[in-house]
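Each structure below is given as structure tokens.
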Structure P
Amino acid sequence: MKHFRSRVVAITGAASGLGRALAVDLASRGASLALADLDAIGLADTVGMCEEHRIKVTSTAVDVADRAAVFSWADSAADLHGSVNMIINNAGVNLAATAAEQSISDFEWVMDIDFWGVVHGTQAFLPHLRQAEEGHVVNISSVFGLVSIPGQSAYNASKFAVRGFSDALRMELEIENSNVSVTTIHPGGIKTNIVNSGRRDDTVRAIGQNPDNMQVEFDRLAKSSPEKAAREILKAVQHNRRRALIGPDAKLFDFVSRLPAGLYQRFLINSARRELSR
């Protein structure tokens, strides 16, 4: 997809952060938008920002964990806009908890949104993308889909799953000579509210982490603004890249992922032990 003017793009998690930045950037390029989120107030604010560019915007309150709701939204978006060219499966949540002690309900909450939400969005929109002149699926994974981090087992599991699902889908579509392509996105730290809006469990104290200052630490380490990340993601789509690393820290994570597992894991283990000994 070389340009976005007059293209119709659907985005989940559009009420804030990266989803909002993608919507506003696409609106500025002349794309029509079908936006979804559970946060009705934030979603309305995003719609207002996009409408300043005098493009067509529709919005729907959707829980991406609800398969029927996602399929209904996809059909409605196609009806209202006449077609859909791209789906960006961006909605996501975060959980900080240890693998052994996290509750199954918290684990399922992460997987239902971060993984199954991607599957639902992809499968719901693919029939519409196939009917368009050209189509693209953009699935947001993470650098935590490249390297595993203590205290992030559920998030790691969901993001590795998104990566595997998306890579397989891209190959299948190429085998079919489809008009639809797939790009998997691995953002590093992006300055959003994902940590504060997520769930944190005291179990991480046992591995040297403090759940009370995680947002502060995240903000300190985050290297990219949502707006800059959005530009990089759309550039990756325009170049039809299989995978895009967003931010300098993402490139570091990619490098680390190519090292023997024992090297980076030993570093993380020793860092955690130093925190515990303080």
Structure Q
Amino acid sequence: MKHEIIHLKEKYPFLGENGCDPTVEMYLPYNMTEMHRQDKKRPCMIVCPGGGYSMCSQRESEPIALHFLPQGFNVFVITYSVAPHRFPTQLREVAALIELIYENADNWNCNTEKLAIIGFSAGGHLAAHYTTAYNCKEVRQVFPESKPVNASLLCYPVITADPAYSHKGSFVNLSGREEPTPEDINYFSCDRLVNESTPPAFLWHTAEDNCVPVMNSILYASALGRYKIPFELHIYPYGWHGLSTADYLTNNGTNEKTDHAAAWLTVAEKWLRLMGFKAEI
């Protein structure tokens, strides 16, 4: 396995403005001569950890990468900029990573037609925001040919900026405003940005999440349904916010109720295969 930390500002210096230093932790499986063609192309997974746009959670970073790596994915964990850095900084950093993957597709054995993004909590908002607004003017100003992704996996995601169901802290950190304006609600609510080119999505949440209400996932799934975009939604009855893998690897303690939510990893793998995310043989 090739493991490397990449500073995006070294390739795209404008990303280093205002003290930003977004990094990507890259995990690339080697194509073993006993098993694989040396030019075998692999699907890619971009991981966006959560943290309310105030930090990037370690529990939603490497443990996720190490799960998808043996499934045949090239994995890229992005530590994006957080408060006091505001929108559109984070969207541009994801766009930069995708640009880098395209530029190095041959060297890294990346199948750019099978590019998925997974996000947790506020990282789920970043993932959903990118999939629905990758070609917005704020991104196109720096990446005129910004690239889409082919699937998203949204784990207890922050979706709506509507105060009725929003995670207020995420949007305060993202916008710098204590209260959202009507424009903020429209521009940051990913369910309102879904369109006919939005890719399929896998979502999961817990019904008793008292930090990011489960309605966030339901709103996004409903928006996908209106456009007849394939989605899979799992709502587990128990579990606190931020379960990550929902096992002892990422939680100080679990119980039989939260263990039930750990099934999301298995069903997500099956969903990805159903969507065509398979490594070449």
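Here is how the numbers come out for the structure above:
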quantity	calculated
Highest-scoring label, criterion being distance in nm of label points 7 Å out along Cα→Cβ at positions 14 and 142, among P, Q	P
Which of P, Q yields 3, 13, 24, 23, 17, 11, 6, 2, 1, 0 [P(r) over Cα pairs in 5 Å bins from 0, in percent, for residues 22-125 alone, calculated]	Q
Among P, Q, which structure scores highest (criterion: distance in nm of label points 7 Å out along Cα→Cβ at positions 206 and 246)	P
For -8500 (helix-only ellipticity at 222 nm (-39500 (n - 2.57) for each DSSP H run of 4 or more, over all residues; to 500), calculated) the corresponding structure among P, Q	Q
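Throughout, read-outs are computed from the coordinates displayed, never taken from laboratory work. All values derive from a computational prediction rather than experimental measurement. Cβ atoms are built from the backbone, for glycine too; each structure is taken alone.
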